[in-house]
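Structures are listed in the sections that come next.
Each reported figure results from applying straightforward, stated rules to the coordinates on display, with no laboratory input. Everything quoted here is computed from the prediction, not taken from an experiment. Cβ atoms are built from the backbone, for glycine too; each structure is taken alone.
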Structure 1
Amino acid sequence: MDTPTIFTALIIVLLFITPFVLINRHNRKKEQPLLEALWAIAKKNNCDVSQHDVWNNTAIGIDKANSMVFFTQKLNSIKTAQQLALAEIKKCRIVSTNKITGNKDDGNFKEVDKLELAFAYKEKNNAETVLEFYNSGINSSSLTGELELAERWCKIANDTIKAMA
C-alpha cells in the first residue's frame, strides 16, 4: 500500500469511530453525578457499592457485604435517594402497571405504563418500598432495557435475601 491510501483509510476509520467516542464520553459525563450520589448514600451508611447500574437519570447499587441496596433518581430538578437494608426485607418482586391502548378496529394493545421493584418487609406493619424503574409519563414512550434491568435487580435482591437466611 502506498502512503495516500493508508492516509485515506486512516481518515475514514477516524470519521467512523469519532461519533461513538463522543457519545460514550457524553453518556459517562451524564452518569457520573448519579454514580457520585449513589456512592455518597452508601458512604453515609458506611457501605461500598459493589455492583451498580445507571439508566434514564436513575442509578441502583448494592453493597453485598452489608446487604444494602441504594437507589437514586433525578427527575427534572428533584433528586430522590433511598437505601434498603435487605436484612429487613422478606421478598422483592417486579410490579408492572399496564394500560390498554388502541381502538376497537385495530385491536387493543397492552402497554407498560410503570415498572417498579417492590420490597416487602418481614414486619407486616411496614408498607412496601417501591423503586421506580420506568414511567411512561416521564421516560421515553417505550421500554429500552428497563424490564431486563428490573428482572436482574429483583434476582440480585432475592438471591442476597436468601443468602442471609
Structure 2
Amino acid sequence: MKVLGIAGWSGSGKTTLVLKLIPALLQRGVAVSTVKHAHHNFDVDKPGKDSWEHRQAGAREVLVASGRRWALMRELREEAEPPLTELLARLAPVDLVLVEGYKREPHPKLAVHRAAVTGPPLWRGDPDVVAVACDSGTADRVRADGVPALDLDDPGAIADFIVERLELRL
C-alpha cells in the first residue's frame, strides 16, 4: 500500500481537501482508505448503546457488525497511542492510504497551506513533503523554495499529481 500524508496547520483545509481527493482518486481507479489523527478524546459510539456498555464494562475490544459495515473499537486505557505503522498494518490492502495528520511522521506528505493560516511552512525542513497544495497567495513562496505548488482548489490536478508521483498505475 502507498501512503500519502495530508499535513497542515489547523484551519488550513486538510479535511476539505481529503473529501475532494477521495472521489477524484476513485475516478482514476485508485482504491483509497484514510487514517485521521485526532488530538483529542473522541468516540464513535454513543452512551446507552450496547457496544458502549461493553466498553464501559471493561472490554478491551468491541466489534460491531451489520450487513453494511463493521467497526472495531479498542480501548487503550493506560496504553500509549499506537504508532502510525501499527495502525496502517490493521487496514485491508488498498492502492493508497491518505493520512490526515501525523505531520511529524516519516512518510510522503502533501502539505496544505493557506496564506491566511498562521504557522511555519511545513515544507521547509521536512524532506518528506513532496508538494504543497496552496492558495494563490502562497504559491510563489512555495515555488521559490523549490517545492511543487499545486492549486488547492483543483483536486483533479492534485489527484493526477498523486497518481503520477506515487506511481499508482492501474
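The table that follows gives values for the structure above.
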| item | result |
| --- | --- |
| Origin of the value -13500, where helix-only ellipticity at 222 nm (-39500 (n - 2.57) for each DSSP H run of 4 or more, over all residues; to 500) was derived from one of 1, 2 | 1 |
| Source structure (of 1, 2) for Rg and Dmax of the Cα atoms in Å, computed value 21.0, 77 | 1 |
| Which of 1, 2 leads on mean count of other Cβ atoms within 10 Å over residues 2-9, largest value | 2 |
| Origin of the value 1.4, where distance in nm of label points 7 Å out along Cα→Cβ at positions 10 and 42 was derived from one of 1, 2 | 2 |
| When distance in nm of label points 7 Å out along Cα→Cβ at positions 82 and 138 is computed for each of 1, 2, the largest belongs to | 2 |
| Among 1, 2, structure where relative contact order in percent (Cα under 8 Å, 6 or more apart) as derived comes to 14 | 1 |
